[in-house]
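These are the structures in question, set out in turn.
Just so it is clear, none of the values below were taken in a lab; they were calculated from the coordinates. Predicted model, so just to flag it, every value in this text is computed and none were measured. Cβ atoms are built from the backbone, for glycine too; each structure is taken alone.
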Structure I
Amino acid sequence: MPSKERQPLILARGTVRINRYLALCGITSRRKAEQLVLEGRVALNGKPVSNLATKVRPGRDRVTVDKKPVAAAEHSVYLVLNKPKDTITTLHDEKGRKTVMSLVQSQYRVFPIGRLDRNTTGVLLLTNDGEFANGLMHPARRVPKVYHVTSSTPVAEHHLRELRAGVRLEDGMTAPARVEFLPGQKGKVIAIAISEGRNRQVRRMFEALGYEVEKLDRFAYGPVTKSGLARGEVRTLTRGEVRALKEMAGIKEEW
């Protein structure tokens, strides 16, 4: 069963730096928020802000970007979904297909961190914390993600060595991956850990070596696994999981 330990949802009282506040609103990363301030595009209670040390009182001050009001969520939500097949990782789908949001019941607006292909299953994180999401997806952070790959044919040992060294794709060489056979699967199911976030990367790596991927399942995102979570089920991340992910995302509390 999933752990019952839960991450506190109430936004801390007090003040927060303007760039962090904008990141919490999901506007952009903290670094890019600094640029918005320096460009004179941010106002606090109707007055333009140019000092990066400016503090905001969440829930009391009015902040605008390009004259449009923004607000941080009063509750920070961190969820994990064991994504089923045939669901789209988006808030809405113009073709009317089932999205992952139809599986999430939250009184707060949350959004997926990154994407999984329609037919890829497994761990998908969701949040309303923009800085958290931006930090985890930033290429420099290299947050590890573990996938279980089912190939239509057994994978040769020398191809595992190629995956560990890096595979040449049309957009360049991949970084070295950690790869191993899963026991009892006759060489057809491989566990692979990557820290890049290229589009359809794992599928393309195996296709480049001549294999057809029958199933692709993300088993883990950083310290968060799908263990104990049924397909289509959602749970709140534990304090420890959120703390570890924030560290990976380079987030330091500044309240």
Structure II
Amino acid sequence: MSAKLYVIMGSHACRGASLMLEHKRVPYRVVALPSGMHPFLLRAAGFAGSPEPFREVDGRNPVGVGILDRLGTVPALLMDGEKVQTTMEIARHLERVRPDPPLFPVDPDRRRAVEEAEAWADDRLQMIARRLALAGAVRGDYSGDDGPLGPLLAPTRLQRRAAVAVASHTFAASPAAEAALRAELPESLDRVDAWIDDGTLNGEQLNAADYVIAPSLALLSYRPDIAPELAARPAGRLVDRVLAA
């Protein structure tokens, strides 16, 4: 098998896809696209995008996010001539073309639990992490030069400031939104800890939900006000395990 994974720097969603490829032992090449230009470059590479917006911000589909969804977003996988977009679709594609080692449990009840955790993380946790990370970057709480996902959005601080300015507007990472998301975060981390406790996450065999959730938690850890809270939880140990894999 040959694979090419299109990403933007430091993307938690893209790291999830790369971890799944590594889990499946599929050799792949990374193509890092400039943040902001990536939807247009994906179209040029032959990816179709989505006919309808699929990401919500505060229960609605903002115009800017809808445009990104329709044009096409990362991660995007080109594998043996097939084009696949979004982390969840990539997981299912990999499971179909290379069943072993599996990304989902065989037992139906356990699989449903993993898929529930995966869907929540893809729909909600990824957006919480994205918006909180952007809000902190706007204030200059951290540089984004390095961390568990590498440099965020761009290789230099000057480029990163420009990318953060655009992305924070697109994803409505305002002070009011940040306060609401910060208040919601403990409940979200409690949910992850509960899934770890019941074996849905961080089991003997890592699964698709682990690979979606851990990178989002890793993105949150760039914020110095969140990193200690995360490190003290089972969720923090999940990040250490998954990103060290």
Structure III
Amino acid sequence: MRFLAALGFLTVIPSPSRREVKAEDLARSTGYFPVVGLIIGLVLVGLYYLFSLFLPAAVVNVLLVGFLVLVSGALHLDGLADTCDGIGGHKDVSARWQVMADSRAGAFGIVGICLELLIKYVSLNSLPENLIVAALIIMPVLGRWSMVYAISAYPYAKPSGLGFIFKQGAGWVGFVQATVIAVAVVYILSSLAGLAVMAGVCIIVTLVALFLQGKLAGLTGDTYGAINEVAEISVLILIFLFARLGLA
């Protein structure tokens, strides 16, 4: 049930179970986040092969980026937009929280979304063809693993909110489970080079999490979504750099 809770929360894929998801199942579902990422990645690979039969690579990559947005219900992009609005400008912590709670997107949020989608699209276009399949799977897996890491390792900023549910249920058992799954997937696909990419993503996510913690006195559900987007971009850029250096 915890896997179905993770699948239902992170994607728009309907649950095959009619049983209502309990808050406890959702809170303790983080160990399955990378599995959801793996499912998304496999679907991306299937779409990549399908679209490549009759469309040029540039169009295929646009559609893949669009699918990533749609399959998550734009959940993580919304978190990125709110986070950008919150940390933008000179405000105290409480004012940042108020801005992030506003459902309307501000200038910083819109710019953040546009840059994220542009960077992701250009990065996909820049990858060597022989690394596309691995990248399409590793990207969502490490994106969701990064959220588990952020939930487990950093304090939550507010005493309530959807992200607080995950923080309350988070434990090192779920983090270890998520890490084992992520490491296994990455190693099978890319061996030691993939593990190096994962290490690089971990460093980048740590720096981003520390920066956001300083701005917001902790992390929030919105910042978890932002961290997912940062991690996905980092995967694509690092794979490109490793390939350029002849390490992938």
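Structure notes:
- Of structures I, II, III, the largest value of distance in nm of label points 7 Å out along Cα→Cβ at positions 29 and 141 belongs to II.
- When helix-only ellipticity at 222 nm (-39500 (n - 2.57) for each DSSP H run of 4 or more, over all residues; to 500) is computed across structures I, II, III, the figure -26000 traces back to III.
- Between structures I, II, III, the greatest calculated value of distance in nm of label points 7 Å out along Cα→Cβ at positions 69 and 205 is seen in I.
- A value of 20.4, 66 for Rg and Dmax of the Cα atoms in Å, calculated from one of I, II, III, originates in structure I.
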